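Every read-out reported here was derived from the displayed coordinates using simple, explicitly stated rules and does not represent laboratory data. Computed from a prediction, not measured in an experiment: that's the story for all the values here. Cβ atoms are built from the backbone, for glycine too; each structure is taken alone.
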Structure I
Amino acid sequence: MKKLNVLFVSHFKSQCGVFEFGKNVFQTISESNEYNFIWLECDSLLRLKNAIDENNPSIIIYNYHPATMPWLYSRVGPKLFKNNINNIKAIQIGIMHEITQEIADNTTSYKNKYLLMGREKLINVLFDYYIAADPTLLLRNPFVFKTGRLLPTYSNNFPKPELLTIGSFGFGTPNKGFEKIVTLVQNEFDDAIIRLNIPAADYADSEGHNANQIASNCKELVKKKGIQLKITHDFLDDKGILDFLGQNSINVFLYENSSIRGLSSALDYAIAVNRPLAISNSSMFRHISNVTPSLCIENNSLKNILSNGVGSLEKFNSEWNSKNILWEYERILDAIVRKFQNPVKNKMGIIRTFQSYWRRALSIPDKSFTWLRNTSAATEDHLSVDNSINYQPVILSNSDSLNRILDNSARSLYQPAVEKIFEIVPKTMSKKIPEANVQQAFVFDTVCRYLPQYVSPKILCVGSYEDTASMSLIRMGARVEEIDPMINYFLQEYMSKPTTELNSYDIIFSTSVIEHDPDDESFVKCINDLLTPGGIAIITCDYKEDWKTGDPKPAVDERFYSKHDLQVRLISHMKDCTLVDLPQWDCPNPDFYYLGKYNYTFATFVVKKHL
């Protein structure tokens, strides 16, 4: 099959983090076997149109920032802008650098701007789709995709310095906190070298005035004889930055907080060099601010962060590598191309995309499903680890099965688990419908029941968004990996990720997810293949024994489950697994009512993979 041409547009090379980011992404995705990526440095609409005529791209990706590509739009009035690329026929995708959740939620497609009616917080309508390298974003918007960060590949062969050496780098722009680094080091140490590299930025400090002023400020702050301050102003290439950071004992970044900024790319380099890293609690570092032990100087001292080493950074080096970023881009482009090849038209001939189509084709969750959520509830619970939290699973009698109906008797049995989850994550639990909490309680209790059977168990939660069982386990210190289309992927997508390890998870759990998946047989097959021998899968589902296709059900459910589904159909696709006990799925009188018109119940499905 012929590769589609993808034109990757950036501004001309400059001393600019946006340019370096785009260059690194292009070099990574140009290894694709599915798409032919073509690099273009461009400063005008004419140059872009000439490149389009020459290369005939199906897709154009813009490494976009308004400061570096002002020619993409022009001012036509006091507050109005003209989109200069509106008539280009190729699918147009913009990489968003200054991204926040609010911006992501309120950005839409230029070609689909008719969807803006009643939308008061419109932020951007420049491109058809958007990609943001921000793993913290919730995927609430079908026009916005996200990837992880792209960490450079680097082998640090420098020996650790004999004298404590603290390093940092960044353009001479405001609020980088270089002065704070000098003060912090002097507060904790008597003897140390502070190495700062502060180059001029072409788009913010081209003459280097800010960089020189920051350097002067830092020099004036040095009071201790044992503190050596070494400042350079060289613009370093990627290897130069990595070598600079790799020679330090610890690298420190103390940006001031800014809730309206995207993530800092400085940390991409700092994580890659395998040296301890200290940060402020700036929102620009939000993608790594919740690791344990904490890297934030508001929560920890430099001495402690230094002594803790690099263990908390290891997962980022394995997750944000070039193979995964290439996979992310190919997956995103595949989804967008599918959408354009299979439009759904209404009677007026306007291209429209129905909610279920977005959800399945573009990996966007269905937000209309709120029976487990009250979205008007306030702030989220904090998930910092608290090792003092303990829970003992409920005592089961010989007649109690783990494959059962979660009815009122189960609600009574698992009430201690409900109460414990409320204690751990009260704000999220307050959003839930009380009668449905028995599912979370069962999953939480059953995971805790099996945890002692494994040494350092590896756990996967499938459908983790606002899953209070997962949140509670994380707070208790369990090592839970989470996947959810609101956060990252569907289960089937995760199976194709380059770094996904088959036969590696000791426990996999999923609360009320499977009934929403159009292909539940591949869902359970994925779980079968991900479980390690001896591993346990814990699943709950919507259940109604006499339900058949065409009978009433909530719109977001694909189906209700029956005894035959669980005992015969699903288990047949889990060739290496068996039920952990004799099931008790008889339920002639379901006792859960949804919206006053759907009467059903919940069932559990717990299996073990053969040794």
Structure II
Amino acid sequence: MRKTLIAFILTTPFILFGQTYDDYIGAGHSEGITVTSSSNFQAARAENTLNGSGMDVPLFKTSRFLAQATLGADIELIEQVHEMGIEPWLEEQFTLQPTYLTPTMKSIWDERLQMRIDAGENPDEVFGPWALDFNYSWWQVNMTAQDLLRQRVAFALSEILVVSINSDLRDRAASLTDYYDLFLEHAFGNYRDLLYDVTLHPSMGYYLSHLNNPRANEELNQRPDENYAREIMQLFSIGLYELNNDGTRKLNGGKPIPTYDNDDIKEFAKVFTGLGPGGINMYVDWTDEPYFGLGFWGLDPEVPMKMYEEFHESGSKELLNGYTIPDGQTGMQDIEDAVDHLFNHPNVGPFVAIRLIQRLVKSNPSPAYVNRVANAFNGNGGSSRGNMENVIRAILMDPEARDDEFVRFEESAMLREPMVRYINFARAIPKDVPLGRYWHNGYDMANDLKQHTLASPTVFNFFTPDYQPVGEIAAAGQVAPEFKLHNTSTSINYLNKVLSWTQWWALMYSWEGDYGDLPIFIDVSSLSDMADDPDVLTNYLDIIFTHGQMTDELRDNMRTTLTEIQWGDDPMGDRVKMALYLMLISPDFNLIK
């Protein structure tokens, strides 16, 4: 009956008050038509359903785009970008200057120190700034900055070129913020420049042990450290196996072809010798100049490492595919050559494409998708190789990211990682922020959900790109990296965290409560009017969190559950909190297509 009626409407001419429609009515063909309904909530007038202005589909599309291009969007941003258009918004974002973490961290540390001084503590006995100050600055910037796309890409890059607080980096906030600022600086720059600056950053030098890495000494049976030499290839540039431009592996006799072997690692290790501190920190009082061998605690983490030629392995180096770094160069020339050599390897385009698509859009991009993004990396169309702006544009505007038809396919999905779930909620929901501070300590995330920025357990990140959970996903030959963090412990912890965020206690809190800092709570008052009609509230949350993909099962469950909440001091507020809880724990939100 319903299909027959629709067909009748779409094929029958309509004459209404002198206006003829030969194709359809509604969405622009509505002159002279009066519509009534049982509910007219705020601007959701009944006639808007027929004239097209009440259609949510454009907002769904915009919301889905922003879920890929940002770390979370509220209704104001969704409506703003909808009016502006996603492509103009994208181009505007490329022009915004970075909001760096280090200045924010230093300002926060000054405030924290003053709090303790005001409380009567001796400033000389206050430890810091440390990883806590990195966490505070990361949340402050990511909850307030306008360069939303840059911040999103930086977060993705931080999970590819990894350092972690699970080392002595934990005790020096500047070593973390200054390193993270590299991703903000180069998010739309060139991948070659990012790879080079990462190589010289003292935090990476310390984390992967090429800081104060000396040349070989036969008498002492000393060889150059191979750690960074291995990881710059395996994790940062070319991967383990030779790739076609579409990301599939090249085969020889049916077997994948390794990109390098142990001899190659040894040759690259020679390159990364002689790098030592580029500056000293304010607490060093025994020397006016940095020197090779000065430990991590004595150096300035905001100054790149420099070359100490006497400790650099001289001579030629035999790198990949017959390429030779010639004898007689300076140490920095050797490093420049090695970075250029890796950057120009044909694997880098598909390598970077796969990892960034997985972080921004989907876990299982098709070879065609990878090929298109790799072509953008390779400079096809006349741009420079490694241009990250072109890469990001290609990822976000690709048909597999934008076209609705791909939403139908299971392989278009990915599990939101815990940090992304949380900050998506934190940015979207109205909040009470009494001091304007988003000083979230983050340690509950790291402890309970096993994830917080720059807190991965190893250089391999929180999960590997090819992780396959046992079961249907692996049987289908697909990958699902984020499921590495989804287990019996973290899944239960997540349910409890959502309950805490929405109903029990605070959304965010610092460790400065004893010094006057206040936690941040969600504010449901602006949403309570919607809760009188559960369908209105559910539709609103569908726009914000599930991008028009809410299932009938969740919709029916929310309608039934919310209708039963009728009593108490604030039943409409309680309905909103329950709706948020049900939304955040649902597969509809946790899986994004």
Structure III
Amino acid sequence: MIAAAVEDRRFSFFICCVATFGTVAFSFLSPQIIRYTVDSVIGDAPLDAPAFVARFADALGGTAALRQNLWICALLTLAAAFLSGILNGVRRYTSIEVGETAAWRLRNTLYGHIQKLSYDWHVSCQTGDIIQRCTSDVDNIRNFIQNQLSELMRTFCVLTVALFLMFSMDVFMSLVSLVLIPVIVVFSFVFFRHVSRQFTKADAAEGMMQACAQENYTGVRVVRAFGRESYEMERFSQRTKTYADLWIRIGKLLGLFWGGGDFISGLQLAIIVAAGVYRSVQGELSPGTFLAFYSYCNWMIWPVRQLGQILSDLSKTLVSAGRVRDILATEPETDPASAVQPGITGEIRFENVTFAYGSGEPVLKNISFDIRPGKTLAILGSTGSGKSTLVHLISRLYDVPEGSGRVTVDGVDIRRYERRHLRRAVGLCLQEPFLFSKTIRENIAAGKPGMSIEEVRSAAAAAQVDGTIMEFAEGYETVVGERGVTLSGGQKQRVAIARMLASAPNVVIFDDSLSAVDTETDAKIRASIRKWVKDAAVIIISHRISSLMQADEILVLQDGAIEELGSHAELLALNGAYRRIFDLQTGNREDF
């Protein structure tokens, strides 16, 4: 995943690699300059250096001239440090560029993939957890690419160059310098195994914490209405405590690692100093070489210790990458290669449809009916009878399994339609509509961008909400709160109806979306809707008989099966379930 993320900035990544190597090379050049200065310029030892270094010294006048002008050696040391700093700046800049570009690309890929996932997937996942994967987890990956990936390359370069230079100077001291390195490496890997498990738990706890907060904020009205503030505070407090405890545990592990690493590193340097001083006193090691050894060993120990930090961040990144990969590995909704996009008139037919969620009991059982363009079908049924499931099949939020019947639109199996094309032709208005935190005008025009204000007002008038909107101080430019919280339930439903009508669908579905308006407004909306949609097929789901009785046909569902189907008069004549509900709602019958 990390390799794919940096693909867009391959050249910048290459520059980062080159700058990393250059940073290490010039950093390691300074101790060599000091070594030769101490041993051959200040001291009288022969210049034991590569040929190109000897030629460069001769060009400057030889060691005798350098002894008279020590400032040249100081200037060379400064130049090496300056070039190392410049290249380190390039390394940092390019790593940030690569990391930010990778995060941008990954966020877009992830967000775009989520848009294509099935409705069933969205229903089964917690919103807070999805948001965390798109934000915190992507940031963990970005941080690793920006900081630790280049640091990992730097560590590799430091170890490679340091070992090469150290063994070329003195094999015995090199072996002494490596005596505790395996201990540090093993210690780092053991730490990595333990801390990775804690990071996994911490990420899961963060997702639960965010989901709890998101649920509370979106359900603020229910929380206030039932006085659940104390309960919600306690629940959120428990989640945050679990999250904090996990990070405290991680902090203990980090403290143990860094404390233990400091001790081992200090012990390693003490061994080098003892061995170096002893061999220098015995005349087996020159002072300049000892200084260079100490510098290289000091620089080598730090990257090795950084390996623990890198592994720590790597473990966090791998956890985040796995969580992101879980989403990207989820199969999106796909259309067959032969998917069609014909003009939809709205003739809908259900043929022996049986449907169940997963491996559960069937929600719909052998459903068969049809509705023609220009006609209205009303659906009545108790809670859980399958009304919403039925209309969700029409817009392919769920698909009818093979062998369980079929749904056709204009004689074509609905599974052969391209989903996007079909859903543009089907207008679905839910009981609890979602409004964006934008202006009312933008909300109504959401389904058909570029609408003029006249068109927006026309759709609002059909939904019987134009007058209400014009009473607001800002009119159609009034910004509604998140999820439309600043509007009443009836106002939200009517704005959502206007949004649906503005998109001019060929099939219009009202899933109990008139429940929050009064009976008189309900009747006005239904009358204006039929004039607005003209030849569209209209499906109305409601528990209110007065909203259904004018429909051409009324379908009564009971336990997922069709109990009755016919016009208002026909169903009354049957003297069955519809008649009982009618009598209860109109007061024609007492119920004891």
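Work out which structure the value 188 belongs to, where volume of the Cα convex hull per residue in Å³, for residues 338-553 alone was derived from one of I, II, III. The correct label is II.
I, II, III: which one has distance in nm of label points 7 Å out along Cα→Cβ at positions 234 and 498, as calculated, at 4.4?
III
Can you tell which of I, II, III yields 75, 25, 22 when semi-axes √(5λ) of the Cα gyration tensor in Å is derived from it? The read-out was computed on structure III.
Among candidates I, II, III, the computation of helix-only ellipticity at 222 nm (-39500 (n - 2.57) for each DSSP H run of 4 or more, over all residues; to 500) that gave -20500 used structure III.
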